[in-house]
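As structure tokens, here come the structures.
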Structure 1
Amino acid sequence: MAPAVVTLFLWMIVPLVMTIWFSLIRYNLMQPGEHGFMGLENYHYFMTDPDFWPSVRHTLMLFASVIAITVVLGVGLALLVNEPFPGRGIVRVLLISPFFVMPTVNALLWKHMMMNPIYGVLAHVWHFFGATPIDWMTDLPLFSVILMLSWQWLPFACLIFITSLQSLDREQMEAARMDGANRLHQFWYLVLPHLGRSIAVVVMIEMIFLMSVFAEIYTTTSGGPGNESTNLAFLIYKQALMNFDVGVASAGALLAVVLANIAAVFLIRLVGKNLD
């Protein structure tokens, strides 16, 4: 196994070492001859950027909101679809289909078909009720990104919860029903504890992917207006490919990794408690 282990190790460690090195030197693509050692100045420059703390706040708001929406609605939809009804198989297939839509296509779909203030579906709904349509990408940019990400990740959460509900002890539910427990009590004391592991897994997996959301923001709002929808991933992109400063972008990438690991520690503990 040594060749495979060494190859995998080099595959991971070489980009990391290069990123650490770039973060410690002056490396601007517009000044290719200047590669002097800067120490921690790139980190200081990135963290004192006026967009840094707003981007951290937007990153946390984005993945926390999407996770909350997908977990709550995912549990509700899973409970509905889990009940037998005609055409349940077709409904399940349609329910999980948004998860297979590519991020860029998802962003274009919502930007032009749903949220366009002139010809979008939501604009027609607003006109039907006599209201003025909202320019979503200008007035509510971060909320718009949260909506489209929630739409894409909801099927994933719903699928995990449906799978978990299939293993729920039906005899236990029937016994609770015979003992006089109503649907709310059954959900709170039987269904929700049974979904504990699934919820923990959904939260952990979604957090890993949502920390690095880029395509949806780049395609729809480009981080604007101003910095209203800029997250850490998009801020790193701006430093690397718009300001051509690879050193500062590398420092930002390492800070993002640290932030992701801090969040992962809490989630791993959460998952561990649920698995116990």
Structure 2
Amino acid sequence: MTDTSRPPEHLPEHRTEHPIARLIKLVLGNFDAPAGAGRIAFALVYGLVCHLIFAVAVIWMFWTLYNGMTTGLGTLPWPWAGLANLLLLAQFPVLHSLLLNGPGAKLPARLFPEPYGSVLASTSYTIFASLQLLALFALWTPSGIVWWQAEGWALWAMTALNLAAWGFLMKSNLDAGAELQSGALGWMSLLQKIRPRYPDMPTHGIFRHIRQPIYLGFALTLWTVPTWTPDQLALALGLTAYCVLAPRKLKEKRYAKRHGARFTEWRDRTGYMFPKRGDDG
């Protein structure tokens, strides 16, 4: 759902392997893992924790957005609720960016002592990002004001648009490397006792046409909901601003540093969030 690009210290080898083939190979490797009961048990438990938190966060996010942020569990009185909601909204882009850039990018690898820490870095990051999303959508205090709620054919139309936005977001994550985006890369690498093989700069699928489909898909899920409230508008404006500005200011600078001329060539032939004119695929 979110940008879970690897920390700067994990530099990939240049690989052109298709993301689905790479994912299948990683999953199949679990069935031929070397012996080590303690390592295997730890990897499986940590993977289960990661995917459970990830699933709960995504489902909660989907349902809360679909209902226009009216289902949050926060109960603070106003105006303190407004301040708490603002902090919840700010913590996601701020901490998300800090853990991907500069010294903060090393923190997920330090959660456990070596040799586990660096191997599990992507899984640890996914857990933290999922907890951020869960906090944002579960702890939000609703305003109780509903401006518009789709009914009849409008409800069906908005639901279809919202599901299409989620489908686009999921396809973007798959093209970027589902094993990295879901947190599976870390714990599966530990299980197999191998060095994590981080995906190369994504150029398959949707990334052939635009550079930031994950951020575009995330933004689309914010604007295609069938219920509109002041809460939903505040969230959509804040997170859309992050989706538009952060990749250019932060993520693409990381890519330029890591991939040099390869990134420059890719940037010149693809659009940022929309295909360049004349792009025929």
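Read-outs: derived from the displayed coordinates by stated rules, not from any lab. Just so it is clear, the structure is predicted and the values come from calculations on it, not from any experiment. Cβ atoms are built from the backbone, for glycine too; each structure is taken alone.
For the structures shown (1, 2), percent of Cα pairs over 26 Å apart is largest in 1. FRET efficiency 1/(1 + (r/R0)^6) of positions 24 and 240 (r between Cβ atoms, R0 = 30 Å, to 0.05) was computed and gave 0.30; which structure, 1, 2, did it come from? Matching structure: 2. Using Cα extents along the principal axes in Å, for residues 168-207 alone as the calculated read-out, with 32, 17, 8 as its value, let me know the right label among 1, 2. The read-out was computed on structure 2.
From 1, 2, which structure was Rg/Rh (Cα atoms, Kirkwood Rh), for residues 104-159 alone = 1.34 calculated on? Show your work: numbers first, answer last.
Details: 1: 1.03; 2: 1.34.
Answer for the origin of the read-out: 2.
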